[in-house]
Structure 1
Amino acid sequence: MRIEVGYIPAIEGLRGVAVLWVVLFHYAVVRGGQFADPYVSWIDGSLPLKVFVRNGFLGVDLFFLITGFLLTLPWFKHAREGRPHPSAREFYVRRARRILPAYYVQLAVLFLVFLPLLHPGLWRIEPGLVLTNLGLHSVFLHYTTPYTSASLGINGALWTLGLEMQYYLILPLLGPWFSRTPYIAAATLLAASVVWKAMALHDLEPLIAIYNAIGARWNPSEAAVRHLAGTQLPAYLGHFALGILCGRVWLACRAKPGGRTRTILSAVLAAGSVLILYAALAGYAAPMGEYAWIVIPAAMATTMWAAVSLSPTWGTKLLGVRPLAFTGRVSYSMYLYHLPLVMLFNQIVPPTLGALALPCYLGLLYLVSAASYRFVERPFMRASLTQARAAAVTS
């Protein structure tokens, strides 16, 4: 990406926002569910904080938008310059180098460290369950069944990695399509998401029957089974599509610095879309019924379009601050480890820690994330960057 389009500070910071949103959500759910944590009490005592933090699982929606924004940029750039489409093979190799090393190291830690500590004896009592989870997690199919979708109740956040990998597989097909007819392609994917969500609520009986059969030992509710069906990849194709359109606008605007009017309008639009997002999360979109969910990615995409795509200086300054940029840089490792770490933190750290709990947890999380980024992610990223530079020179 950096060889093709350069570094985008605002996107790096936005990634930091997304991961911190998810981290705070899980901290409030897990820590607040066991102890009288002062930070959780403070969050729940403020309506705006409660609305945003208790809906922090939607940080994954923002991640999907960011993925859409970034990964199709090379296709748009090649099309603008009249060059052939990027190589699908090289894309897959780069994605593998970026995603697999840290993911597999995390899997090893999950099954060999976190599992024995958090669920002692499960390897001995339920070896079939553990091995099935290990097998499906290793090929990113864990979120396709109720048997493995919760990642043994330790790292349920991994469900998004399965969807991301599925999206990577089809992206070399989507890239050329969006390059030719971006709005038709986006409208198609958005319609597919709306239809899939509706079918997951009211239809898809064969898939629901399969899920019920697989999860029969736990007797899952119909709502839980339909939630699993309704959060498969088709439900998020619209998110990726909106992100792709935002990326296309950024590519067109990055070399055209906006004047004062555009800067002011972009700030007003971003603030307005955040308020709309807050209203939707607070329940004001309820009259839309089962389609209220559409407001959320639309508001997020509008914020991204205003703060990043239009390249306003305020967006770069606000989202590109060093702490947020660093968080965005290590966000992948942070996402991989944050949930099992807070579970283990709860088990080991006494509840009397009080106001020191959140700072201590965040310090530990940043330490683990930085180490994973430095010693696992970066070496493979450098290899991928070297290969990309060599390919750029030869082309």
Structure 2
Amino acid sequence: MPGPLAGIRVVDMGHAGVGPYAGSIMGQLGAEVIKVEPPWGDIIQQSGSAGKQGMSTFYIALNVNKRGIILDLRAAADREIFYKIIERSDVYMDNWRDGAADRLGIGYDDLARVNPRLVYVNSSGFGARGPLRAMGSYDGYGELFSGITSFTGAPGTRGEKARGGVRIDTQTTLCLVEMILAALWYRQRTGRGQKVQGSQMESALQLASVRAIETLNFGGQPRPLGSGHPHLVPSRAFRASDAYVAVTAHNEQEWRNFCVVLGRPDLIFDPRFADNARRAEHREALEAILEPLFGARAAAEWVDAFQARRVPAGPFLTHAEQLEDPHIMETGLLARVASHWGEMVVPPFPVRFSQTPTQIVPGPRPGQDTVAVLAEYGYGPEQARPWVGPAERLASAGDRRGA
């Protein structure tokens, strides 16, 4: 049974993380996604230290559910092929820096002349306005720009980045998919395509919006609290006898149950901790009482005891432990997928449709589908360009346009 976006054709010009990830989500939702790469390939092919048979695991995971073709858009003949594909497509998307597509002759005005119904979506690093619009960006810079690093980290520090966590890239990816879907719905109602622009920095600020709204409207600056919550107390990680456990009391019922599980029901009646506002006021005193109590039991025991009393609690899972977690595996939050480079474990799109189920299928080798796709548009195999790999990518670094 086809997915909910069956019948939608997406031309994926994304590179690095955000664009390819958005394309894979569209593919998992049922769209036909054609990933277009230059002969030297997507920069993410050699990204990171982990790889399978010389190919980056990022590239393998972020290009599931796609067809892959090679085109050199600096060449007029390849641009003509590209225009033919655009004529019969619904969405063009990239995550290039502002103006890069125009220089290649595939900007919005160029492609709208070919297909006025095209949804043209760009998500750059810093957006289409402002002094930084020509700059590229990566996940870590988005964290700095967003303000998130001003209140993360251990108490008393200046904050820290989520090293390697790519939460800004993931947020930007989801915003990019939302942009596409909203524009497709507008086209459904009006018949008109349009250009839609977002950026990593705008997405990063949106991710930090809760703390930003507080600070910008009420003053002050959230301070680093480690794993602690700025307003809810208790809500943090505590060291059990063998590992850390995270637990939160969102309301007074959970607070009372929390105290019972810890064997300290007397804390319920302590006037310093009578409600959340007073617990926040006396945070240090309360945590000094709580911390030694957690050392009496193992983390798993605490999790079971708190969950039995409906108090939110959980262990700090490693990725390896996720593969052994019965809830994660039974609900399909991770999937094992075959690839040309060996089996991969990837998180599929986390949504279930009753009538249009999604699926995850292996992505292509670079340019795997070039001959087949070109044949669908009336071109012969002699017009297909091969993938020439990382050496050519390095030699051609000065000719590429980044996000």
When Kirkwood radius over Cα pairs in Å is computed for each of 1, 2, the largest belongs to: 2
Origin of the derived value 0.30 (FRET efficiency 1/(1 + (r/R0)^6) of positions 222 and 350 (r between Cβ atoms, R0 = 35 Å, to 0.05); candidates 1, 2): 1
Label whose coordinates, when Rg and Dmax of the Cα atoms in Å, for residues 230-357 alone is calculated, return 18.7, 55 (choices 1, 2): 1
Ranking 1, 2 by distance in nm of label points 7 Å out along Cα→Cβ at positions 262 and 278, the structure that comes out highest: 1
At a computed -10500 (helix-only ellipticity at 222 nm (-39500 (n - 2.57) for each DSSP H run of 4 or more, over all residues; to 500)), which of 1, 2: 2
Relative contact order in percent (Cα under 8 Å, 6 or more apart) - highest-scoring structure of 1, 2: 1
Given 2.8 for distance in nm of label points 7 Å out along Cα→Cβ at positions 54 and 270, calculated: source structure among 1, 2: 1
Computed -0.39, -0.45, -0.86, -1.13 for log10 I(q)/I(0) by the Debye sum over Cα atoms at q = 0.12, 0.13, 0.20, 0.28 Å⁻¹, for residues 38-93 alone - originating structure among 1, 2: 2
Structure from which 5.4 was derived, distance in nm of label points 7 Å out along Cα→Cβ at positions 190 and 302, options 1, 2: 2
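Bear in mind these aren't lab numbers, they're just calculated from the coordinates by the rules spelled out. Note that this is a predicted model, so its numbers are computed, not measured. Cβ atoms are built from the backbone, for glycine too; each structure is taken alone.
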